[in-house]
Structure I
Amino acid sequence: MKTIAMIPARYNSERLPGKLMMDLGGIPLILRTYKNVINLGLFDEVFVVTDSKIIFELIKKNGGRIFMSSIKHESGSDRIAEFASEIKADLILNVQGDEPFIDKQSLKKLIDVFNNDFQNTIDLASLMQPIIESIDIDNPNNVKVVVDNNNFAIYFSRSVVPYNRLNIKNTNYFKHIGVYAFRKESLLYFYKSKPSPLEKLEKLEQLRYLENGKKIKMVKTNYNGHGIDVMEDLINARKIVNEQSS
């Protein structure tokens with residue numbers, strides 16, 4: 001099964017514009033993410049897909065493989081899907097450009113989902129991590145996911161789901177880590193479909209799959225997720241890099 005990674009890299013982030021070109025341990029964030037994904041040794045090929053000439057030239061200058069989007073996209077999945085039909089692959093992993101510390105074990109778990117799916121019943125897979133603290137559960141920047149008994153996604157929301165009306169102890173909450181593994185045909189299906197009502201309401205692209213009856217297998221991970229959305233996240237990431245190099 002040929003497996004590739006594609007890294008969507010939009011320059012004009014709403015909450016931290018230009019973040020992917022900001023310094024992280026002496027190199028731009030997007031370049032650190034790209035090098036990390038390559039060094040994991042899990043993929044036959046790794047590509048960056050961007051809307052920015054600056055990012056395009058950076059990756060190209062460093063010997064990377066990169067596509068330049070020809071149109072404006074609403075989501076990272078749309079951005080990588082623009083080029084998916086041009087690539088020979090069975091499995092495509094969408095690794096966010098602002099996740100510079102994504103770990104090998106978590107991505108391998110996603111790949112193994114499809115290696116063990118002998119009936120080809122799973123359309124895509126993604127990661128989730130248990131969260132306990134109220135501040136994390138209540139934070140709308142932490143997308144929550146509710147799953148069934150087989151860890152298939154039922155719903156994703158920025159709101160607190162499930163709502164613990166009776167204050168039952170030991171209620172499970174899971175934070176969605178926005179890394180996806182797609183069967184190529186599922187990604188192309190997504191690209192050809194229109195944004196769905198819940199997707200537009202919550203601004204969560206994965207809801208389009210659920211609204212169209214697709215099956216999303218969720219995989220538990222210990223990876224905490226270090227997505228960089230605001231300056232505080234970048235400052236914390238710089239501390240991690242400094243600790244790793246000391």
Structure II
Amino acid sequence: MRKFLFLFFLISSCGLAKKSNSSVTFKPLPTPKIIENIENNKLNFTYLLLRSQTTIIDNNRKSQFNISLRIKKNDKILISGSLLVPLFKGMFTKNEMLFYEKLNKSFYKGDYKYISEILNYNLSLQSIQNLILGQPVMFNKRKVSKLSSNSQYILKSYDRKNKITKTYYFNPDKFTLKKQSFESKKGEILTVNYENYKKFESNNIPQFVTITTKNNDKSIKFEMKTKVSRINERISFPFKIPSGYNKINL
């Protein structure tokens with residue numbers, strides 16, 4: 001069941017461009033100019049449909065699933081998982097997350113607390129959306145400082161309320177997000193790496209996303225290879241918990 005829940009946090013994307021070119025000449029820029037370019041790189045879509053092959057590595061054990069992800073930007077995310085046959089379905093909304101899984105005929109309805117504990121970060125619908133689509137999470141442009149680098153743009157900030165250090169790494173050519181990491185005072189770490197961006201209707205979306213969470217000696221890794229099936233075409237979000245399923249508490 002725990003592995004099944006891990007899946008609800010994953011998925012990424014793709015498009016029609018080329019990988020960031022490592023030979024691009026790095027040009028030092030002031031922080032306001034870097035932020036301006038990052039803001040210009042925000043995703044602009046209403047609907048998005050992704051297909052993904054997702055691998056979970058937990059304590060050296062691997063599990064692989066086929067994932068379908070439907071997104072209505074800043075409103076809801078529908079995820080379906082299968083392995084030859086349908087296995088589970090989940091819905092993220094602004095206020096709650098819901099899912100059911102067929103094997104044990106069980107369902108969950110509640111907030112984001114459990115999945116937030118797994119990934120060492122206080123999650124919401126928008127933060128999950130940003131994490132899987134290569135967008136900075138909880139990025140406060142008024143509170144970031146630039147770190148020295150000769151190959152990429154690095155911005156850092158500290159969340160005093162939640163005691164979390166946030167670091168963002170951007171590619172020098174298109175200002176796409178290369179990596180973002182979050183480290184708590186207790187040493188809990190969430191790191192997300194992005195590769196192979198492609199463009200769909202002016203949107204740069206990563207085809208490969210790796211999410212790693214570390215807590216003490218425990219590490220969990222999620223690897224997603226995805227393809228964009230549709231963008232800005234209206235899609236449905238069919239979700240209904242089957243009758244006869246048992247509610248579980250997490």
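For the structures shown (I, II), relative contact order in percent (Cα under 8 Å, 6 or more apart) is largest in II. Which of I, II yields 1.1 for distance in nm of label points 7 Å out along Cα→Cβ at positions 107 and 219, as computed? Considering all the candidates, the number was obtained from I.
Once Cα Rg over 2.2 N^0.38 Å, for residues 43-90 alone is computed for every structure in I, II, the highest value turns out to be that of II. Consider the structures I, II: one of them gives 60, 42, 33 for Cα extents along the principal axes in Å as calculated from the coordinates. Say which. Matching structure: II. Once Kirkwood radius over Cα pairs in Å, for residues 155-202 alone is computed for every structure in I, II, the highest value turns out to be that of I.
As an exercise: helix-only ellipticity at 222 nm (-39500 (n - 2.57) for each DSSP H run of 4 or more, over all residues; to 500), calculated from one structure in I, II, equals -9500. Which structure is it? Derived from the structure labelled I.
Read-outs: derived from the displayed coordinates by stated rules, not from any lab. What you are looking at is a predicted structure, and each value in this text was computed from that prediction instead of being measured. Cβ atoms are built from the backbone, for glycine too; each structure is taken alone.
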